[in-house]
Structure 1
Amino acid sequence: MERRVEITIDPLRGEKVPVTLPLRFRRSVEETRDALGLAPSLDLSDPIVAKAVALAGAARESDPPVRFALFGGTAHRFACPASNDPSLGLRHDLHDLDVALLHREVPAFRRFLAGASDRAGSALTFFETSGDKIYNSLSGGQRLRWHMFVSESGAQLSLGTLDLVADTFDFCHRIDVRADVERAPDSGWTLSPAHLLLAKGQFIQRIPRDESAPVADRILEPFGKRAVVIGPEAKDIRDLVALLHDHSLGEGAGEISTRTLERELSDDWGLWKTFGLNLGLVARSPVLRDLPPSARTVAAQRLAAVEKVVGALAPRRRLGFLGGPWWQEVDSTPSTDAKIPIA
């Protein structure tokens, strides 16, 4: 039996959010997945993946239709059967949804999110905490955040986030994703394979050398006398390997576009530098080494093909990078799966 309750999300501020329990979709996610033409291998047992499928279904049926492109771990589940296959060791837990929009369509997406639970069921309840409202007001509409109820277990609800970027994927490096967003509803609801590869391969962080022992397997190279730079976490390496395993290099549908890689990397020495370092990290990672032999061979061959493309480029280094960081410093605090009681 359904019941409407108010969930206290911040006891100190007395912040409450109304939600209908149990969390449900109005339409089965299996039916929505099939209607969207998504792969049967997409694992709908993961509540984050199920929400992404339902969100895409609701977006397509909205009047007018809403456009967005997934990136991050959820996008790799959508784009890569290998990310859904537990036997390969590439599947990992998800905690949030990452979506890219066109900046001009952010207001429409806000309205769409506000009505998503009425349209598609209480499992698509999104809300802004007081912290989200402050963050969103300061972002200029370029990066926004909402919270959502991920799942219900006993007397608890788990929380996750929906993070939004507009026009550009702008973290350690900047990637224009507007064209991907425009075609996403007809291309699997994700960024293109090339941009998914670049988005995961653009991470870099500087840390003091004397704090690097716990992340020794992520070190890319020294940075000055007292620091090193590190690359992506193991979960992101898994996504990169899954993408390489499932997508060949080429210009066909579903392939990693050589032209896109060359265009993005030729125009940005910093991205070229970071991406090249991170490809080397993937090549020596235990994630790749521990794949079954046939899967390892495929992924390694495609990794080598991408490395060859990157190695053939020689973008001009900008003066501003000489001796200093060639990337934007970002907060790399991992997502948390918070749990709150049902009153």
Structure 2
Amino acid sequence: MGYTFAAMGDTARLLELVDRFAGARVALLGDLVLDRFILGTPKRISREAPVIILRHEAQRDIPGGGANALANIAALGAAVAAVAAVGDDEPGAALRAALAARGVDDSGIVSAPGFRTPTKVRILGGGPSSLKHQVARYDVEDVLPADGPWRAELEKRLATAVAGADAVAISDYGYGCVTPERVAAVPPAPPGPWRCLDSRYRIGAFAGVGGATPNLEELEAFCGRRLGSDAAVAAGADELRRALGARFVLATRGNRGMTLVEEGSAHHIPVFGSDEVADVTGAGDTVLAVLTVALAAGASPLEAARLANIAAGLVVMKLGTATVTASELEAAVAAGGWAGDRA
């Protein structure tokens, strides 16, 4: 299986697309998560239990889940409209503030009384002059209630956001904001905007989307079998594509890169950057964001996949939940190290 290297014209085209990101309009329907990092310095071993006592240093609140995709879209320079729900609680307020600090308009985010905003709390310990390492984590998880006035408000805001969008990102983490019925209400492409789906647990339930971005584990769960080779991944991705009635499926495969399947074709895109990964937290959110923004800017699925692959390679070199900017993406494209699909 050989490599097909891109010409200079392909690099110029990708740079042109990145330049168009500033004019792209994207709506995001998704489950928002607060990633909360508690940082501390080791103090001593507790006399109560064999655990380290940390002296609290700082707390950092970062958008996670669908909120991380929102932050990535904003970092790329695109206009983004959020359609989501959070709880009327302290983590919900903290998440809104974290999004606002990143330039995301939270006017499309509704508050659901009684709902606990999904929060992933990571406790990190380390010396004052050393890297902090995760020593524990706990998750606050809830599912949106079945009814309430917030639902009608959410539907209204979804219709408004989609009407002005070139593409729609759908980030389903299973907390109840994303449903097959709500996704079906978004006009398909064409003539409506692209609908790009990332679903953690039920990717096969959203028939009619334009594209989907499963990781290998999610794709294997859908297919019910292990997908150990390029050919097997391509066959599984096409199986999902046909089940969804989608134009494409982009399967992310860690250090094996990505596989893009459209009707009648498959492209295996090698991993971009180093194999020495710093942190994979939120990489799938970055892929969804870049893919959707690129499609909104006029990219083909293959062009969008190449840009998303570059962005994934950049973001995993950053610690914690992170974003990629348009200037970082542009520099990586210009360097030319991305080229070389496996046919």
Structure 3
Amino acid sequence: MLPGDYIALKLTGEALTTPSGLSEGIFWDFQKHGLAELILDYYGFDRDLFPGVVPNFSVQGNLTKQAAGELGLKAGIPLAYRAGDQPNNAFSLNVLNPGEIAANAGTSGVVYGVSDQVTYDPQSRVNTFAHVNHTSEDARLGVLLCVNGTGILNSWLKKNVVSADWDYEEMNRQSASVPAGSDGLIVLPFGNGAERMIGNKNPGCIIERLDFNRHNNACLVRAAHEGIAFAFAYGIDIMETTGIRASVIRAGNANMFLSPVFRETLAALTNATIELYNTDGSQGAARAAGVGAGIFASASDAFGGLKIVETVSPDKTLQKPVSEAFNNWKNILRKQLQPAK
């Protein structure tokens, strides 16, 4: 059972899980639409260890009297939804259809795209889940990419490098004052441990082509913001091999998405429109529970009040300079990943 399944068990007294939850443990067979018997047989897992399977959106039990007493709630409240953090984050951003992508960029970053193709990455650089609205009739697979080194690089620069009076807003302003391409300065943001999307390698954060006569703190911050966007774009290129074609990227209006340089660079490289929303996972879970309980007729009905805070369209004037910088960034990354002689 996943942690959420265990919490639901304690709330309702019923041990259940979902196709999405099972897929997170590689226990869902996308061809047969049931438990992955091949995995169970290979490892010798007893089928009785697995709880019953219910849809993500459905009444999956009711709050017991004991749980209600401990929580100060009314007994009998239905539990009508469960999901993992990233599938739920995607739902909270109304990311339900092929070509739509949810992203967040806090300490680490996640890109979660939806596909209608049952495919996978042979190098296992991304995870594939059954999305919350996946059914046997309408395949909706969530392909998840994780980038460990994103906002933590921005935080490190603030704490250790830039002027003491620069807050994040000032860093964003200074970054935007430097032309695209950061005057040749390049930063690889991989300083937060091994990165799955580059074969579990840990090259560390790398600063290349630093010129003491030309570059300053603003250039370094710009190169860092571009480098984080390059890491996202690099991962999205990997996701395309699994059937994800980025057309819309949706994100909460927070963290690295508050940086104009980051979001404009990402939009220019992916040629996708970025939509920023004032929402979070808790709001998404509340909407989803409304769908499962029948308060909303459909998932689309649940998002009637969701408003876009800002839309970032691909800037064609940026595409040439950031593409050139991205190619230089990838060349440096390839050199770092070559086996030592």
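Here are a few things to note about the model shown:
- Which of 1, 2, 3 yields 138 [volume of the Cα convex hull per residue in Å³, for residues 44-91 alone, calculated]: 3
- Answer label among 1, 2, 3 for the case where mean count of other Cβ atoms within 10 Å over residues 164-171, calculated from the coordinates, equals 20.1: 1
Every number in this text was worked out from the coordinates using simple rules, so none of it is lab data. Predicted model, so just to flag it, every value in this text is computed and none were measured. Cβ atoms are built from the backbone, for glycine too; each structure is taken alone.
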